[in-house]
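Before anything else, here is the set of structures, which you'll find just below.
Just so you know, all these numbers are worked out from the coordinates, no wet-lab data involved. Remember, predicted model here, so these are calculated numbers, not experimental data. Cβ atoms are built from the backbone, for glycine too; each structure is taken alone.
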Structure P
Amino acid sequence: MEIINKEQVSRLIEARKEGEFTSAIKQLEKGSALCISPQEFKKHFNTSIPHYFLGKYNRGQKVVSCLRFGEFYYVIKL
């Protein structure tokens, strides 16, 4: 068992709210992309890649777009 302080709990809650890919999206330069395999994504999430990324990151303004090419999805930062 481990005891964690209030700051660590706050950071964990904030990271959970932001989502698993938020830090990666923030690090991308405009025009660069994340390459995601649908099989890997399905292990963690129960939705399609475009619905997840477009719904989560395009609230208010367009931040990302999704492109399927071959077997992979590319999440492009705009």
Structure Q
Amino acid sequence: MTVTQLIEMLQDLEAQGKGGMEVQTSYSSGDYWGTTVAHGIDELEEAIVKYSEYHSMDKVVEYDADDEGQPAEDSRTVIMLS
């Protein structure tokens, strides 16, 4: 999903009178029962991610711009809702 697509989806919800609804994100808690938990979104920030074969999804890559190293070529910058 791109920022533009997200804006369009949110505008559609607002047009439906849902502009005042809280926005949350969900994820698996990893517990025995496979409970899906949710938490509110407090901020948006840029993050560097890279595909993880182990997880079969992107993982956040910690990168310090002051270091001489560069992010891996197969990483990319995304907007993270947190």
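Given a value of 2.6 for distance in nm of label points 7 Å out along Cα→Cβ at positions 24 and 56, calculated from one of P, Q, which structure does it belong to? Considering all the candidates, the number was obtained from Q. Structures compared: P, Q; top value of relative contact order in percent (Cα under 8 Å, 6 or more apart), i.e. the largest, recorded for P.
When helix-only ellipticity at 222 nm (-39500 (n - 2.57) for each DSSP H run of 4 or more, over all residues; to 500) is computed for each of P, Q, the one that comes out at -12500 is P. Supply the structure label, taken from P, Q, corresponding to distance in nm of label points 7 Å out along Cα→Cβ at positions 32 and 48 with the calculated value 4.1. The read-out comes from structure Q.
When Cα extents along the principal axes in Å is calculated, the result is 46, 27, 19; to which of the structures P, Q does this value belong?
The value was obtained from structure P.
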